[in-house]
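What follows draws every value from the coordinates through simple rules; no lab data is involved. Computed from a predicted model, the values in this text were never measured in an experiment. Cβ atoms are built from the backbone, for glycine too; each structure is taken alone.
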Structure 1
Amino acid sequence: MINCRICNNAHGNRVHTAKEMMYGTRDEFDYLECGECGCVQAAEIPYDMSEYYPENYYSLTLERENFFLRLLKRRRATQAMGGDTVIGRLLVQIWGIPPILEWLRPVGITQDSSIFDVGTGAGQLLLDMNNIGFSDTLGIDPFLDHDLNYGSGTRILKKELSEITGVFDLIMFHHSFEHMPDPLDALRDANRLVPLGGKVLIRIPIAGTYAWKTFQTDWVQLDAPRHLFLHTNKSMEMLAAECGFKIEHIVHDSSAFQFWGSIQYQRGIPLKDERSYGLNPKQPIFSRAEIDEFEKKAIELNELQDGDQACFYLRKTKSA
């Protein structure tokens with residue numbers, strides 16, 4: 001039996017066979033579910049993953065906004081971060097607080113903080129942050145063709161995490177940590193790049209939750225073979241402690257996607273298929289009532305800390 005790469009456990013482990021279903025190649029991959037920490041992980045790390053990250057992979061595409069919209073969003077963000085203007089108050093009332101700021105609130109950073117995003121793709125998140133006033137942002141992604149420089153303080157480098165030097169106020173892994181072939185090394189590098197007390201934000205799918213227990217290898221966020229490690233709270237706690245971090249908060253932020261995406265896979269419909277609800281939400285594969293029920297269930301699971309994805313807030317307590 002294969003040992004767990006997180007806790008080295010060899011007892012009570014199970015092997016599951018999952019299919020690639022985002023693009024529908026249906027290539028099969030084995031995943032180990034640890035009987036101790038619960039982490040679901042690729043039994044073998046594929047040597048070359050590039051074929052599973054085509055040019056139209058969502059994180060490698062980019063949408064630019066016009067100047068007027070960027071200006072309004074910056075006013076809204078400034079209001080949400082403590083400013084007070086009539087226009088800002090009105091925009092917050094209409095649009096609410098930007099989701100980016102909801103994620104960042106617990107770490108206590110400002111628009112002048114240095115922020116490093118790991119696995120940022122073409123940089124959509126950092127551009128969105130720059131648009132609302134964050135002026136010191138850097139991202140990396142090894143699957144880019146070349147470095148990108150958008151100006152106004154936003155750069156994206158074609159580099160591995162181990163190649164980065166410097167010190168940052170905040171390091172973020174927004175749905176990239178599950179793609180890392182060695183999460184222990186990744187967290188050790190993060191430790192190296194933040195000061196004592198520095199913060200790391202990790203948003204990832206969570207195994208061991210309702211969606212995994214219900215759908216197993218049809219769980220849409222298993223996403224074989226791109227997702228190499230599907231962590232549990234327990235496996236994340238082990239990793240954090242090993243790498244000199246303490247988990248201060250865990251916020252579940254799952255959505256209806258865990259239901260409609262997984263049910264599609266049960267029905268043999270890939271995520272990028274023209275029949276997919278994600279591509280054609282108006283088609284009748286799911287009724288409005290079904291989607292509403294999925295959304296309601298996701299909120300309930302988040303409140304129970306059983307949603308299928310979560311944001312982990314880590315603080316550096318010592319050098320790794």
Structure 2
Amino acid sequence: MCTVDRSESDWDYASLTPDRMLDDIESLGWVCDGRLLALNSYENRVYQIGIEDADPVVAKFYRPGRWSAEAIAEEHSFVAELEARDIPVVAALPAPATGERLNFCDPWWIAVYPRRGGYALELDQADHLYRVGQIMGRLHLVGEQRQFQHRPTLNTTDFGHGAIAKVLSSELVPDNMRSVYEGVAADLLGRIELALADLAQYPALRLHGDCHASNVLARDDRLLLVDFDDARTGPAIQDIWLFLSGDTAARNAALVEISEGYEEFRPFPRAELKFIAPLAGLRMLHYAGWLAERWGDPAFPAAFPWFGEARYWDQHVLDLREQISAVQEPHGLRIGPAF
């Protein structure tokens with residue numbers, strides 16, 4: 001397995017043409033029939049690719065420079081470990097030509113998966129939430145058995161300070177909002193850091209890292225957890241809180257279902273509920289920083305045109321102010337405006 005790593009300035013996704021994709025996949029031993037379908041992905045590029053005399057596969061071309069080779073390999077090892085425990089995840093296929101699940105075709109790391117269909121999880125269905133709890137309990141039971149060595153830890157340095165710096169280094173914030181954004185974001189981050197001050201006292205697990213309804217597929221009375229691209233170390237509640245949506249009553253009802261399913265396999269982390277609002281605030285800061293960092297990729301302005309508009313920043317600052325209020329409340333289930 002090649003271990004070359006490149007900075008993000010060394011490449012351009014424009015070079016990932018249909019011919020190049022097919023050539024790369026065929027070099028790994030699959031025989032393509034020429035059919036390509038772009039799937040919904042921005043951080044990486046993901047395509048359904050037709051295979052002669054077989055079901056289509058899904059090929060993921062990792063964004064060069066984002067992860068080290070070791071970190072990507074660790075993601076795949078974690079998913080394979082979960083699959084071996086019969087947890088409903090989708091592991092990459094070994095390439096016919098190499099026998100490896102992860103392969104390098106300069107400048108891309110490539111993983112190829114079996115196609116799995118389904119629809120996004122419905123958060124208003126109690127049975128879906130109960131089964132999510134079961135999956136999370138089983139995943140965290142495996143996740144606590146060892147630690148990542150090459151993948152990051154959820155922290156305020158990257159998700160907070162780094163994200164704010166990326167926004168401010170961009171030209172996207174209107175001049176009249178720049179100092180306002182900087183002050184409100186810094187205020188929120190300071191309160192988040194205070195609220196998370198004792199986080200280190202709680203167990204840190206290997207997590208899915210970006211667990212929300214769109215990353216759980218439902219089909220034929222079965223749920224399937226997908227996309228471990230953001231797998232990292234952190235508190236168990238990070239993989240749970242994004243499933244709590246709606247008003248307080250709805251979030252409490254969802255929490256009951258999730259916790260009951262979870263506790264079939266592992267004690268539910270109730271003591272970590274106090275971290276929900278600060279973790280939600282951290283995600284808000286990180287999301288804006290991610291969009292600002294990726295704005296030079298043509299896929300981002302096309303998919304998120306509102307991010308470059310003045311009215312977005314007006315609303316974003318209002319949301320950050322509301323999140324300050326949510327973080328200051330005694331721990332409970334108030335999440336904040338964005339989620």
Of the structures labelled 1, 2, one was used to calculate distance in nm of label points 7 Å out along Cα→Cβ at positions 49 and 249, giving 2.8. Name it.
1
Thinking only about distance in nm of label points 7 Å out along Cα→Cβ at positions 41 and 241, which of 1, 2 has the largest value?
2
Consider the structures 1, 2: one of them gives 17.6 for mean count of other Cβ atoms within 10 Å over residues 193-200 as calculated from the coordinates. Say which.
1
State the single structure among 1, 2 that was used to calculate FRET efficiency 1/(1 + (r/R0)^6) of positions 17 and 225 (r between Cβ atoms, R0 = 35 Å, to 0.05), giving 0.65.
2
For 0.45 (FRET efficiency 1/(1 + (r/R0)^6) of positions 113 and 209 (r between Cβ atoms, R0 = 30 Å, to 0.05), calculated) the corresponding structure among 1, 2
1
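Quick one: helix-only ellipticity at 222 nm (-39500 (n - 2.57) for each DSSP H run of 4 or more, over all residues; to 500) came out at -8500 when computed from one of 1, 2, so which one is it? Numbers along the way, then the final one.
On the way: 1: -8500; 2: -12500.
Label of the originating structure: 1.
For distance in nm of label points 7 Å out along Cα→Cβ at positions 89 and 297, the calculated result is 4.2, so let me know which of 1, 2 that is. Intermediate results must be reported in sequence, preceding the final value.
Values: 1: 4.2; 2: 2.2.
Corresponding structure: 1.
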